[in-house]
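In the part that follows, the structures are each spelled out as structure tokens.
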Structure P
């Protein structure tokens, strides 16, 4: 019997809530109804609810959503979570703000699907609504042929993130070693490495305006050669 924990069960330990990220979200999302696309276990949405936001989280992973629902219940919070696909979700009402962080967008299978996703983001917002997107800076990854992201080390966990380049895509291997037992949890998925100019074109093509770019949630200026992340804010 396999008693290894799942990636969803380890997620909050691997990626604890980051206060700098939370502050950036608060400063760039209008208070009101918001949507978290790729919400994982719901940490940011639940914290935002404490500050007066009302929200819904969507993720493709049912186990992530179940954990998010359990956390909301335990905390006595009202945020809603549902299993859904970022390329095909439907809302009963438009929202004031929307964010998609954690490199979620690059799980689109191609640029056509990525455009559909961004169009869905646009359609989900009220006029004047704000959108915030974070992905890895793939200009730096491709131009410098970087084959891994920094290893994440947590108590009892060693998390390697490895890249292989293939035909315009990246094969991403997430490899978790449980140091006490030396058990390995490994998962591989193809990612769509969206470059800076492609990202801006996608946003403009569906109607987004007031597009601003940052090097991360610290709000440092974006640099295609040096920045680890690309963070974008824009408006409908």
Structure Q
């Protein structure tokens, strides 16, 4: 049994390829790789939490009040980006380790003439989004009534809404879409009905985020080849 310091791997990405089943997916693979490298010095444990709860746990870090004596420093957060609301203080008080480049892909029906070029392309259309998610350039058009947005709780459900023509399109991470095309029997069988837009809504690098004080953890992470931390291939 591991006896080293417990390090929590907080993640709100509760969907493929990050979580693919009970204790499976990239987040659990990441924990295994880190524990192997740590060799007992640390005990990395996965904790899947909603984004709102993660914000609560890291509130003082997000607000720029950390590090100090009362700030928890036994955590890391994978799959995130510096532009996603974790820095509200005067400076960046984290360490960042790049993992892989991902994007938001627009998925629609092959039989639909709709082509995504930019958020304006969605005017007059119906978009399936993820509940609680914000979409740059799209949210404003939803607020103005130019785009109708129907929210769901799972990316897979939103793809099914496209397939039954309930919505014009949906938006989801390319990493998730590629996983579903390869591993979800129903979506794989209907893949020829789906059109993945060439123009991406956003392209971004997913990182590991950790407290700026944990240079020891960063050193351990940097000693692991990134392909061992994240075994993923994407068709970009």
The value 1.00 for Cα Rg over 2.2 N^0.38 Å was derived from one model only; which of P, Q is it?
P
Origin of the derived value 1.00 (FRET efficiency 1/(1 + (r/R0)^6) of positions 133 and 213 (r between Cβ atoms, R0 = 25 Å, to 0.05); candidates P, Q)
P
Determine which structure produced the value 1.00 for FRET efficiency 1/(1 + (r/R0)^6) of positions 85 and 189 (r between Cβ atoms, R0 = 30 Å, to 0.05), calculated from the coordinates; the candidates are P, Q.
P
One of P, Q was used to compute helix-only ellipticity at 222 nm (-39500 (n - 2.57) for each DSSP H run of 4 or more, over all residues; to 500), and the answer was -7000. Which one was it?
Q
Value 13.6, calculated as mean count of other Cβ atoms within 10 Å over residues 165-172 from one of P, Q, is from structure P
Here relative contact order in percent (Cα under 8 Å, 6 or more apart) was calculated and came to 18; which of the structures P, Q was it taken from?
P
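Coordinate-derived values only; no laboratory data. Note that the coordinates shown come from a computational prediction; the quantities given were computed from them, not determined experimentally. Cβ atoms are built from the backbone, for glycine too; each structure is taken alone.
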